[in-house]
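**Q** Next up: some structures, all given as C-alpha cells.
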Structure P
Amino acid sequence: MSDRRTTPNNGRVAAARLKGQLEAAAFVEGQDKQVIWPVVDLLRAPDGKRDRQLLAGQAVSVLEELDGWAFVQSALDGYVGYLPEASLGAPREATHVVCARATHIYTQADMKSAERASLSLGSRLRVLREQEGFAKVPEGFVPLVHLRGLAPETDPVTVAERLIGTPYLWGGNSAFGIDCSGLVQAGCAACGIACGGDSDMQQAALGEALAADAPLMRGDLLFWKGHVAWVVDSETLLHANAHHMAVVYEPIEAAIERIDQQGDGAVTARKRLKERR
C-alpha cells in the first residue's frame, strides 16, 4: 500500500510518473516553484491539519492549484500536501543557506534598519552581492555571518545543537518551532544526508542498526514509537520533545526510563548513519 504522505495523488491529479500504477482523474507534470514565505505549514488538506513545514527557498513540484491552494510535493523529502498559493513563487537558484539558528532580512545593509522578515536555519537564499558585512538578496539584506555556501556541513548534531531551546511544535521544521523528526531532518539536510520527514520514515531509511549493547557515539539515533533523538555523546541525547516542550539535552538513561514510564514504550531501534562509519 502506498504511503499517502509521499504519494503525489489527491484523486483529481497525480504525478505523471505514476500513470498505470494508481487511479486518478488526470496525470500531470508538476510545475517547479519555491517557498517565498519564511515558514509555511504543509497541510494534509486545504485548511486541514499540519503535517510538516517548509522553509523559504525550498523547492516544490506543484501538481494542482485550486481555490487558492496548491497541491505540492516537497523536493527535500517527497512529502506531499497543501500550501497556500500565495506562499509560492518562481524558482530561483540558491547560492547560500542560513546556518545560524535564525536571522533577519533588513531593509538596508545596517543592523539598525527595519527588518522585513525572520528566517530559520536551513532557509535557502540567492545572494546577489556582498555589501558591508551583509548579503544583498532580492528581499533586502541578510548578515553574512549567518549564511554559508551550499557545500554541506559535516556534523548533523552540531547543526541540531544550534536549535537548543527552540519551542516544541508538532510538525514543526523551523527555529520558531520544531518537533523530534524536524530536528533530525534539519541536521541531516545541512549535511547532505537524505532524510524523511517523520520519525517512522527515518527509522526505516536512515543508517544501519546497532546491537543493543553496542557503544553509542555522537551522531547515532535512538528511536521510539513516534519519537527520535540524536546521540550527543555516550551519556547524552539531544531531542525536541513534548515533556520539556523544547529542544533539550537529556541523559540517555533518564530519557529511556522517563519515556517508558510515561507509556510510550522502549527504544525500538538504535541506528548509525552510514556516512559516519
Structure Q
Amino acid sequence: MIMKGKKGVVLGIANKKSIAYGIAKACQDQGAEMAITFLNERFEKKLEPVAEELGCNGRFYPCDVSKPEEIKALKASLEKDFGEIDFIVHSIAFAPKEGLSGRFTDISKEAFEVAMDISVYSLIEITRELKPILSDKASVLTLSYYGGVKYIPNYNLMGVAKAALEMTVKYLAEDLGRDGIRVNAISAGPIKTLAAAGIGDFSFMLKWNAAHSPLKKNVTIEEVGNSGMYLLSDLSSAVTGEIHYVDGGFNIMGMPAVEFDEDGKPTIAWNGESK
C-alpha cells in the first residue's frame, strides 16, 4: 500500500462531498493514518461520523485558521498523538459574499483582507507552525482553481486569492525544499461542493467544463483524491512547487472545440447541449 506508515492531517473537510474528503479517503485506502479538523461546533457534530469512517480514532481537532491559538493547539495535539507527521492537506478558502458577486471594483478592503488571510496566509501559518513536527520528506498539499489563472465569471475575489495561493506554493516550495519538504497544489475542475454553492451560475460552469474539456466530462472527488494521494506519497518524491491540474484537460483549451453542420452552424451550444 502506497501510503502505509504515513501519518498526516487534513484541514477543511466540510462533508463527504468535499474534495478534501476525497483526498483523505484515497490516502486511507492506501494505508495512511490521519487526523482531521473542524471549524466550529456546528461542523464538529456533522463531521464526527466522517472522522470515525476515516479511522481518526479520536484525532479530531478544532482549527479555525483565523485564530492563531487554535493552530498552535493543533500542533500540540498532533505532536501528542502522532509524534511527527508526513503530510498536510490544506483545503481552506473563504471570501465574503460581496467578493463573489457584483462589480470587482466594489470589493471592500475588509473583504479582500479576510479572503487573503483565510485562503492564502493560512497555508503559510499552518506550514510554519507544524514544520517542527514534519518528518523528513514530508509533503504539503493545497487546493486551487483555474480562476486564479484566467477570468472566471462570479469567481471575483476568490480568483485573486487563488492566484496568490499558487505563488505562495512556489515560494514555500523553494524555501522548504532545503529541508526536504515538498509543497504542491491541485487545481481541480468544478465539483459540486459546499464551497461551490457560493459561486453564481455554478451549474453553467459544470456544463461548460464538461462540454469543452478534452475528456468531455467533469471530474469527481475520487479522481482528485487519487491525484492528491500521489502528491502526498513517495511516488512524487521529486515533485514540488507544481500546480497539478485535475480538470479533464480544460486548462489546455485556447477556445472551445465546436463541431459544425453542413451549413456552417455549430452543432453544440455554448452550454454544452446539442442544438
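**Q** Kindly point out which one of P, Q the value 19 was derived from, the read-out being relative contact order in percent (Cα under 8 Å, 6 or more apart).
**A** Details: P: 12; Q: 19.
Answer for the origin of the read-out: Q.
**Q** Now for a different question. For which of P, Q does distance in nm of label points 7 Å out along Cα→Cβ at positions 133 and 237, calculated from the coordinates, equal 4.1?
**A** Only one of P, Q returns 4.1 for distance in nm of label points 7 Å out along Cα→Cβ at positions 133 and 237, namely P.
**Q** Could I ask something else about it? Match the computed value -3000 of helix-only ellipticity at 222 nm (-39500 (n - 2.57) for each DSSP H run of 4 or more, over all residues; to 500) to one of the structures P, Q, and report its label. The partial results should precede the final answer.
**A** Details: P: -3000; Q: -11500.
Computing helix-only ellipticity at 222 nm (-39500 (n - 2.57) for each DSSP H run of 4 or more, over all residues; to 500) on every structure in P, Q gives -3000 only for P.
**Q** For distance in nm of label points 7 Å out along Cα→Cβ at positions 125 and 181, the calculated result is 3.0, so let me know which of P, Q that is. Show your work: numbers first, answer last.
**A** Working: P: 3.0; Q: 1.6.
So the calculation was done on P.
Bear in mind that the values in this text are calculations on the coordinates, not laboratory data. All values reported here derive from a predicted model rather than from experimental measurement. Cβ atoms are built from the backbone, for glycine too; each structure is taken alone.
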